[in-house]
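S.K.: As structure tokens, here come the structures.
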Structure P
């Protein structure tokens, strides 16, 4: 299957329209673990104009506003935009395309994106747009989920599916690849950011059991949800049992503390 940007865009858009209604109670607790390091990487200060690209429910933009920044959010999903406006009415949130940002050149002191860049069909186009709307010398920072070998919650699912189900069952279009530090650095270099860095940051996702993990991924993600939904019911039961067994080593009292990992990448627009 060849890479088809418009197919990726349509698949992602439909998925996030669906996921918005249940995102808060399913997947938001996982992404929330990385908000503080992301804002630190972007060097957010009071009084700055900050843009949150692929803002989802707007929690990152709200956290920037809590630091005194003037925060703006943008997302291509009308359902997510509605959620963000309802949850954070003081944040200006627009519906729009990360690959064609509806802002003038040199508008923002910082651009951030929490687990959005790997859902964009062409991340380098989106990053070039981010650079365009940044002021001279301003910072960008974004997170993407790390590859499964670094990311236990994902590897638990992928490994269980490989043993009991079908890793090829999903009809999701082939995405780009942006889940390693070197890939993030290459994307930043290709879009002329300077002072580039990328590192793995780690956290824990607290869940009741394997069923809770699968339910959260099914409700609050797109690609993982498609993979899970594509499994035969009998296989899915075996997959959950497998995850339960493998995840037991992460049990802490009455819940699982499952390790999760992201790539945190940052750069700066060169001074004009």
Structure Q
């Protein structure tokens, strides 16, 4: 029995963007089938367990967070490309996180967050934890910095917790924040950016470790083609996509450097 392949783009698969993601996949699928790739999924899988999708043995195309790729599942997937986004905070194939507070919060610098309450999306998130930890580490001087640090489950939940006063600060990746500003303007009107983190490679597109070199080449060619297709301009604009770097840094060096910076500063975990 032949197992079906899957395609998943879960990292920015917010409900208002589902149609645009489906349009992007339809264009990619057309090109992959034309190139002779076998068992190309008819549709994207809109999954809730994005972590499980990363290690699915029949993953044809997915999108993952860089931090677990660097520290937990390194070598268990193949990197396909790094997206280039147009959101504020992005440069080329890199992005930053916005460290947000409430609009009326008196904090003027990151130091003013000492002793305050922090929300983060997931413990192994690059944008919500690793980049924030690297920003706070030099200020913490090896001691506890926040009064509390609580997992919210998602960037949207973190933003909501800051807005309604359950938390005082959070780090939101800049692409998510740009989408939230479009989709949830009443929420983001209650928030402001206190500071930006250092840059890191954008969330990479991946495929299963068993994907052969020929298929990997076809994936990259299809991505490059949809990035140029004028008929897909509106879809790319909706997704804030400006193209793909099809020669990604598979070592994720910058992600590892920022994690090591925190360790070297005596601040190995966000607290």
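S.K.: Say we calculate relative contact order in percent (Cα under 8 Å, 6 or more apart) for every structure; which of P, Q gives the highest result?
M.R.: Numbers: P: 23; Q: 30.
Across P, Q, relative contact order in percent (Cα under 8 Å, 6 or more apart) peaks for Q.
S.K.: Which structure, out of P, Q, was distance in nm of label points 7 Å out along Cα→Cβ at positions 51 and 219 derived from, given a value of 3.3? Present the calculation step by step, with values, prior to reporting the outcome.
M.R.: Numbers: P: 3.3; Q: 2.2.
The read-out comes from structure P.
S.K.: Where does the value -13000 come from, among P, Q, when helix-only ellipticity at 222 nm (-39500 (n - 2.57) for each DSSP H run of 4 or more, over all residues; to 500) is the thing being computed? Intermediate values should be presented prior to the final figure.
M.R.: On the way: P: -13000; Q: -10000.
Among P, Q, the structure yielding -13000 for helix-only ellipticity at 222 nm (-39500 (n - 2.57) for each DSSP H run of 4 or more, over all residues; to 500) is P.
S.K.: For FRET efficiency 1/(1 + (r/R0)^6) of positions 27 and 163 (r between Cβ atoms, R0 = 35 Å, to 0.05), which of P, Q scores largest? Write down the numbers at each step before the final one.
M.R.: Details: P: 0.90; Q: 0.45.
Comparing P, Q, the top value of FRET efficiency 1/(1 + (r/R0)^6) of positions 27 and 163 (r between Cβ atoms, R0 = 35 Å, to 0.05) belongs to P.
S.K.: In addition: Given 0.95 as the derived value for FRET efficiency 1/(1 + (r/R0)^6) of positions 67 and 155 (r between Cβ atoms, R0 = 25 Å, to 0.05), which of the supplied structures P, Q does it correspond to? Write down the numbers at each step before the final one.
M.R.: Numbers: P: 0.15; Q: 0.95.
That value comes from structure Q.
S.K.: Moving to a separate point now. Figure out for me which of the structures P, Q the number 10.9, 30 belongs to, where Rg and Dmax of the Cα atoms in Å, for residues 99-146 alone was derived from the coordinates.
M.R.: Details: P: 10.5, 32; Q: 10.9, 30.
Clearly, the read-out refers to Q.
Every number in this text was worked out from the coordinates using simple rules, so none of it is lab data. Remember, it's a predicted structure, so these values are computed and weren't measured experimentally. Cβ atoms are built from the backbone, for glycine too; each structure is taken alone.
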